[in-house]
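Following this line, the structures themselves.
Read-outs: derived from the displayed coordinates by stated rules, not from any lab. This is a predicted model, so every value here is computed, not measured. Cβ atoms are built from the backbone, for glycine too; each structure is taken alone.
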Structure P
Amino acid sequence: MLLLVLVSGCLDNTSNETDTEAVDQENERDEIPLSVAFIVDQQFFGTENDPSYMAQKFSEETIFEITPYPVESEEAMIESLRFGHVDLAMMDAASSWMSWKNYGLEALLADEENYGRTYYNSNAWVKSDSDIATYQIDDDPLTDPFSLFEGKKTCHTGWFDSVGMLLPMGFLLGLGYANVAGNPNDVESLLFTIQEFFDDEPTIPEAGTKYYGYSGALRCLSDGTGDIAFLQDSSVEDYCPDDDSIRPSWCLEEDEYTMLPTFGRSPSNALMYNPSFLDSEVSERISKELVDLSGINEMDQTLSSLFGTPGFVPTTSQQHLEGYSSLVYNIPGMQAYFEDPSNTGQVNLSVQEINIGVVGPLSNSTSSSFGFLADSISNDIGIGVNISEFENHFSLVENLSNGVVNIAITDAIPSWKAWKHDGMSVLASLLDEQEKVFSDSFTIVRSDSEFTNSTDPLSLMDGISPCFSGRDNPSTLLVAGSLVGRGLTTHLGDLQNSSIPEIIHSLFNSSYSFPEENSEFHGTNGALRCLSHGGGDIAFVEGNEQEIFCQDGSQPSDENWCLDSADYSLLPPIGSLPYKSVIYDPSVLDMVSRTAVLNSLLSLNYEMFLDNFTTMGREYTGCYDISIHKIDEDSPREACGSEILSNSLYSSGVSRATSQSLLGQISEIIGILPVQLINNSFT
């Protein structure tokens with residue numbers, strides 16, 4: 001891949017008479033002397049692709065006098081233009097855009113690539129037998145192929161390339177598939193984010209390696225090195241053509257590749273110049289000559305060899321690059337390019353204040369603790385933070401969707417519904433008091449039952465009496481979704497118009513009724529109590545309640561219904577249920593703002609309250625920040641991170657998460673259920 005800069009030869013713009021005469025003489029000879037900077041593989045030297053050979057050939061065939069001039073990077077191209085050391089530079093869209101926004105450089109010509117376009121469609125390509133491809137072609141609105149990107153091995157064309165990195169990441173961050181890891185105002189966070197979201201060792205090749213560029217990224221996918229390749233829409237056709245004589249051996253058959261919907265249109269490469277050093281008359285002459293050459297068929301190969309394009313079209317920065325702004329807006333560090341140049345402070349957040357919604361009613365102590373949470377976040381991000389209380393999860397999610405609140409802290413089922421049906425995304429997950437993100441939905445039976453001797457115990461459900469903690473308990477939905485997915489609802493008519501009781505009756509004893517609220521078989525340990533009393537044959541409980549209530553046969557005085565441990569048997573769990581989620585609307589809360597909130601929440605993990613702690617001969621009482629090894633002995637105990645987590649969020653910590661990583665497991669289980677059942681479960 002050639003990256004080119006046209007470096008000043010005789011285009012020295014001065015106002016003295018001698019230089020004017022020199023320019024006139026050059027015009028009379030109709031010659032335009034220019035030097036071309038390049039980055040090229042060492043393997044090209046001494047071949048017909050050697051820059052010296054290409055420059056000589058181009059000079060012989062045109063009025064341009066080209067001298068090869070080496071540069072090390074596109075950053076060097078920008079600097080050369082910025083300080084007037086070169087006249088022109090052929091650069092990628094990202095470099096062109098940044099040089100325009102940052103230094104006032106301008107686009108003169110746009111690369112008109114092979115399909116007559118001045119843009120490239122950025123797309124992800126996967127193998128057709130992959131789970132991502134299956135999600136793409138199944139026509140199920142709940143199976144989003146982009147949601148499966150997390151944890152996959154990716155194939156990029158190179159570091160900071162538009163099509164191969166910036167547009168895909170801008171898309172994934174902008175729509176909430178991924179969250180920024182690190183400082184949202186630092187471009188270096190992009191690498192941390194890629195490592196956090198994808199496989200921790202992504203394939204980001206350097207120039208000259210076999211996986212560099214478009215052909216390299218496609219090869220990376222084809223040979224199994226990566227799972228996803230970020231390319232153009234035409235890349236398979238361009239680099240794996242039907243002609244076997246020029247088709248690389250690593251190419252797969254065309255139908256073995258599947259292309260996903262486009263991330264966006266990247267401007268093609270642009271020929272940039274600095275208007276402070278290259279006047280309009282000279283630049284217009286260069287533009288006209290190169291455009292004229294673009295119309296000559298015999299020049300296609302020569303232009304491609306030297307400039308990487310068969311032809312140019314006239315353009316301006318505004319016309320060619322402005323649309324790129326919205327595509328890279330969510331890349332860490334890029335928002336600085338949208339700020340007022342006179343603003344030397346931090347990039348501003350997109351909102352005046354953050355409104356966090358929670359489900360009440362809140363006690364006086366809990367409300368006070370949420371006040372400390374709001375103050376902690378506000379101190380970190382520099383704007384006001386409010387806590388709003390809602391009577392149920394349905395109302396909370398609705399107000400998040402309507403923009404009344406910016407962030408919601410809610411349970412797993414409403415979070416899933418908000419994700420799949422309302423377009424919300426997960427920012428973080430809370431850990432329960434056992435420092436776990438997930439709790440299992442267990443199936444417990446008596447040890448002397450027929451279930452313990454069956455290789456497929458869930459097939460024995462027909463006609464038996466179950467024990468559930470409640471009709472709309474999350475574990476009940478997991479059981480219903482799991483057994484419906486197994487095809488065990490043989491007596492059910494229309495699933496989409498069925499209620500939870502109807503689904504359960506079709507699976508179990510048709511006369512079963514859920515326990516009434518406040519009855520002995522309702523709530524946290526009600527299902528296990530039901531089984532222990534003989535009220536049912538199988539109990540579905542959330543969390544390992546055998547250990548909590550009946551470990552080793554020991555039992556509290558008020559839990560005398562427990563049997564000995566040996567009297568219970570665990571069947572395989574139905575699924576895992578996440579604890580609480582922190583969710584947001586990616587169309588409202590921009591990347592910088594939500595990342596600032598995320599980093600503030602994560603900082604709570606590093607604060608613990610020490611009470612009369614002695615070290616190095618001194619006793620301390622206060623909030624210890626393990627990230628900076630300092631103790632705050634002045635602030636109230638309730639303001640310490642560990643206390644905020646425990647008192648307001650009933651949590652032991654905050655963990656980074658995405659929608660798929662946190663909710664993907666239950667999505668496969670409850671996604672089969674009618675949406676009205678999901679709504680009814682958290683009203």
Structure Q
Amino acid sequence: METDKQKTLVQMMEGGADKWPDRPLMWEKKTDKYEASTYAKIRDMVRAFGAGLHQMGLKKGDRVALLSEGRNAWLISELGILYNGAINVPLSVKLEEPRELIFRIKHSGCKFVIVSGNHFAKIKNIIQDISITEKVIVLDKHPEVNSVPKTILFDEVLDNGRTFLDRDFNSFRNVWMDVKESDPCNIVYTSGTTADPKGIILTHRNYTSNVQQSTDMFKIKGWESKSSLLILPWDHSFAHTAGVYTLLYNGASMASVQIGKTPMETLKNIPINIKEFKPTFLLSVPALATNFRKNIEKAIAAKGPKVEKLFQKALDNAYKYNDNGNNRGMGLRIFRWPMKILFDKLIFSKIRENFGGRLEFFVGGGALLDIELQRFFYAIGIPMFQGYGLSEASPVISANVPRKHKMGSSGAVVPYLELKIVDDSGKEMPRGEKGQIIVKGENVMAGYWGNEEATRDTVRDGWLYTGDLGYLGKDGFLYVLGREKSLLISSDGEKYSPEGIEEALAAGSPLFDQVMLYNNQSQYTAALVYPNVEKLKSMAHSLGLDGKTEEGVQKILRLFESAVDEYRDGGAHANIFPGKWLPAAIGILPEGFTEQNKFLNSTLKMVRGKITEHYQSTLDYLYTPEGKKIHNPKNLEIIKKLFQ
């Protein structure tokens with residue numbers, strides 16, 4: 001791989017500030033508008049904060065935990081740590097249970113903890129349990145800081161660092177010049193949904209190589225005019241690499257979401273900030289993409305049936321014109337071009353204005369994004385280029401990009417990365433045949449912190465065994481089928497990945513909000529379903545069905561069966577999925593899957609093991625003659641409660 005000598009993140013920051021000193025790097029909204037900080041200004045603060053940490057005794061190889069929302073101080077903190085040759089341990093702000101924080105801080109042996117004011121209470125409450133931690137650095141002024149032992153303010157560290165640099169700049173310069181590409185940079189903890197989380201060790205070169213791979217893959221011109229509002233958590237490996245450092249490497253700029261007093265307030269700021277900041281691209285995950293679509297459709301429906309009908313016609317025309325995303329406008333489809341332009345002016349351009357009006361595309365992370373969702377975003381003129389990655393690979397492995405994309409795939413493999421599909425014995429499979437995805441390259445992790453056994457199991461002869469199933473098409477695109485551990489297994493031993501069906505049902509019918517399929521060597525597949533309660537009530541009302549009577553509830557439940565039947569023979573979407581894997585039994589749930597009840601992890605993916613364990617009695621019931629019927633007593637009772 002050709003490089004420009006930026007093989008560490010320290011070199012990347014230094015090189016960026018030398019090359020584009022006056023260009024905006026970071027945008028932050030603390031009051032009523034976004035304000036910019038240049039590459040040079042951010043570097044000055046990084047050096048000062050790093051020198052302050054150095055003066056506090058931070059040494060090469062030491063670990064520091066960082067618990068904060070995405071913001072200027074997040075990047076300044078991380079790079080300040082890295083300038084010392086130390087290791088950042090980024091922690092998700094979604095971690096709520098004390099034991100989760102205690103485990104990660106103690107397991108990695110964090111000398112310091114850096115925390116934002118909104119999450120200071122989490123650290124204050126466990127301060128006695130993390131005796132290994134010498135100092136807690138608080139990013140914001142907080143009334144309790146002075147009363148909690150071992151705490152110091154971020155601004156104080158900055159000031160101390162500036163004083164140190166004025167006195168002895170060269171000694172700290174020697175420290176950051178000593179950082180090597182092979183030095184560990186981050187310890188990124190997995191979600192730990194089935195056992196204690198594993199700490200993924202990523203080196204400076206892991207990150208810089210993946211940034212270069214991503215840059216060479218996208219081949220974007222005019223990076224200086226590009227910007228992104230980073231709406232995903234910055235500790236998320238996808239946002240960290242494809243967002244923060246890819247933007248920094250290319251001279252682009254990034255903005256953070258305005259931080260609210262509560263997580264919900266911050267979440268509500270996202271659509272407001274998108275419209276204000278006017279990003280040119282956004283990073284997304286399937287759960288966010290689904291929410292974006294639902295909000296768009298809700299806004300269209302609110303304008304009345306005439307606008308809604310026009311919107312559907314516009315979508316239908318765009319679907320037929322776009323085809324699979326590559327050969328747009330070829331053949332007879334060229335005759336749809338005039339209507340496409342008209343509909344775009346009348347409908348889609350107004351939708352894009354709500355995304356700031358400059359948004360060119362989304363980059364979708366996560367292995368699977370329902371093809372109907374992809375078709376939808378292509379249609380409205382903001383294509384969602386789906387990719388695939390794994391934190392252990394820093395994380396980008398493949399991606400669809402503007403110049404080469406195909407809906408339904410996870411894109412082409414990034415440059416300078418070897419990828420193979422292998423069977424259970426490790427034998428490479430030919431093109432088109434399914435197996436486990438394994439990769440080899442500079443972006444593959446150094447290992448798991450303090451867990452040599454897990455490292456040996458996952459990285460063998462330099463090859464990272466992803467645990468994901470997929471195949472390489474003859475067209476060179478990678479198709480990811482899902483996690484090996486989440487597969488459905490029928491009574492005859494056949495296996496199938498459920499994600500495609502789950503996402504199609506959730507995206508294709510207004511009735512379904514969340515769906516999890518289950519089959520553990522049984523004669524048929526069952527589904528746990530949390531309905532879209534608002535849409536369910538609206539549909540029942542339009543059909544004249546009473547959700548409080550026995551007869552009305554039975555007819556309402558039949559709607560769920562009808563939605564699944566659309567994918568069976570004779571249905572509107574027949575033959576998309578094998579019939580044997582469509583759910584023959586449906587269990588309606590009283591609550592959805594959330595991060596709070598631990599049924600979704602920090603990247604909003606279902607934690608299947610916990611869901612299965614919690615609802616095991618419901619699943620067992622669905623495999624009885626009574627439970628298999630959609631209008632079984634349990635479903636009747638739950639629907640009645642939802643309508644109360």
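General observations
- Computed 6.1 for distance in nm of label points 7 Å out along Cα→Cβ at positions 259 and 563 - originating structure among P, Q: P
- At a computed 10 (relative contact order in percent (Cα under 8 Å, 6 or more apart)), which of P, Q: Q
- With respect to Rg/Rh (Cα atoms, Kirkwood Rh), the largest value across structures P, Q is given by P.
- Answer label among P, Q for the case where helix-only ellipticity at 222 nm (-39500 (n - 2.57) for each DSSP H run of 4 or more, over all residues; to 500), calculated from the coordinates, equals -11500: Q
- Mean projected area of the Cα convex hull in nm², for residues 91-402 alone from the coordinates reads 20.6; which among P, Q: P
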